Each structure stands twice: as structure tokens, then as C-alpha cells.
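Here, each number is a calculation from the coordinates, and none is a lab measurement. Computed from a predicted structure; not experimentally measured.
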Structure P
Amino acid sequence: MTQEPIFYIIIGSFMLVSLGVVTLASLRGWREWIELKRAELEALRPLAETSGPSTASRIEVADLKERVRKLEAIAAGIDL
């Protein structure tokens, strides 16, 4: 059973247009999702800037300073 070549052209065109519509819809959804995530990050940013360092971070910094002091003492040959 042979069909007219115009049938294949119509089917191919329909498939190409359908693929384009799906691609554009997906791209728009992706851009909206990225914009949503960007808005969420911007909403959290002022909280991080206004609050001071947490207690855990202060303890961690103090611990690192103590380690550096001990390493400097070892390098200088001083026994703690």
C-alpha cells in the first residue's frame, strides 16, 4: 500500500511543530523554575547578612586559632 508523498510531508511537519511546542514549553518551565530558585535565594540572603556569626562558627574559629597557635609553637621548637 503506497501513500502519497504529501502524507509524509504533513506528518513530518506536524511532528516537527509538536516537537517545537514541547521544547518551548519545557524551556519556559525551566526558566521559571530557575527564577523561582533565584527568588528563594534572594529571600534568604538578607537573613544571612543581618545575623552575626553563630555560636558554632565562633567555636570553630577559636578551635582553628588554637590549632594554629600549637603548630606555630611546634615549628618554633617550644614544647607545650
Structure Q
Amino acid sequence: MNNLLSNNETDSRPQRLLTGGLLGVFFGLIAAYFYSRAIEDDVRQNGVQRNPISTGEIIGLGLALLALLRQVSEMGRSAPKKK
């Protein structure tokens, strides 16, 4: 399969991986910041801390992340040829 890829396409793979990794870290930190801030605001307003995250919330978040990953992988595909 590597014979189908030009040198330019194979040379840019590490750059794509590094860019994706950095974007993942960046968005992960932003998500953690917003989650932490929401907990602090809730404690300030209600005086009680939220219950632990439920299994259903984790499953819903995981499914949303899978959908996002599928969309990202589809961005790399070319448009289907018309018959």
C-alpha cells in the first residue's frame, strides 16, 4: 500500500500525528477547565458538590467521541466517483 503513496504524503504523516496530538491535548485541557469551572460554580451556588459521573453519562460521551472520530476519518477520504 505504501507504493500508492507519494513521498510527500508519507513524509507528512508524522506532522499530521503531531498536529492531531497537540490539538487533542489542547481541547482536552479546555474540556477539563470547563468541567472544573462548572463544578466550582455549582458548589458556589448550591453549596453541595455534584454526585460522581454516572455510567450513562460516560457512555453518551464515548458515543459522541466515536461519532467525532468517524467524521474526522471521513474528512481524509476523497469524494466518491459518480457512475
Structure R
Amino acid sequence: MTEIGIHEAKTHLSRLLKRVENGESFSITNRGKVVAVMVPPCDIEQVKAHNAYSQLIELRVKFPIGTGREVTDWKNEGRR
């Protein structure tokens, strides 16, 4: 997906919309941070799934559950 600055997106909106209509996708950034995504209508579900996956990965990093061995130990500890 091509990244485009917000100023460029504003300036060339008509051209970008024609490119989206032809199947291209763009992420619009403001100072390097993605603030919007332009995708053809058929790609919306794929973008939603990607966003959900990204959020799950962020949560996993923020709240690690431990190694596989640790999880197994905790499970076994609960069985005593």
C-alpha cells in the first residue's frame, strides 16, 4: 500500500480517487502516522481484518502471556 502525505492527498484527491477506482490502495499519513486508508470498496473487509490483526499483535506485545513452557506450568499448577 502506497503512503501519501495528507497535503498531497488533499491536493490530488481527484487523481487518487481515480486510481482507487482502478484497484489501488493508499494510506494517508500526517507527520508519518497513518490517519486514513483509501481502498476500493471490495477491499474494506480485508483492511478491517488487517487492522484487527495489528491490534491483536499490539496487545500481545503490551501484555505478554509468557512462553509456552510457562503457560503449561501455570495450567498444571492449577490442577493441583
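Each of P, Q, R could give helix-only ellipticity at 222 nm (-39500 (n - 2.57) for each DSSP H run of 4 or more, over all residues; to 500), but the derived value -25000 comes from Q. Quick check: 66, 28, 12 is what I get for Cα extents along the principal axes in Å, calculated from one of P, Q, R. Which structure matches? This value belongs to structure R. For Rg/Rh (Cα atoms, Kirkwood Rh), for residues 21-60 alone, the calculated result is 1.03, so let me know which of P, Q, R that is. It must be structure R, since only it matches.
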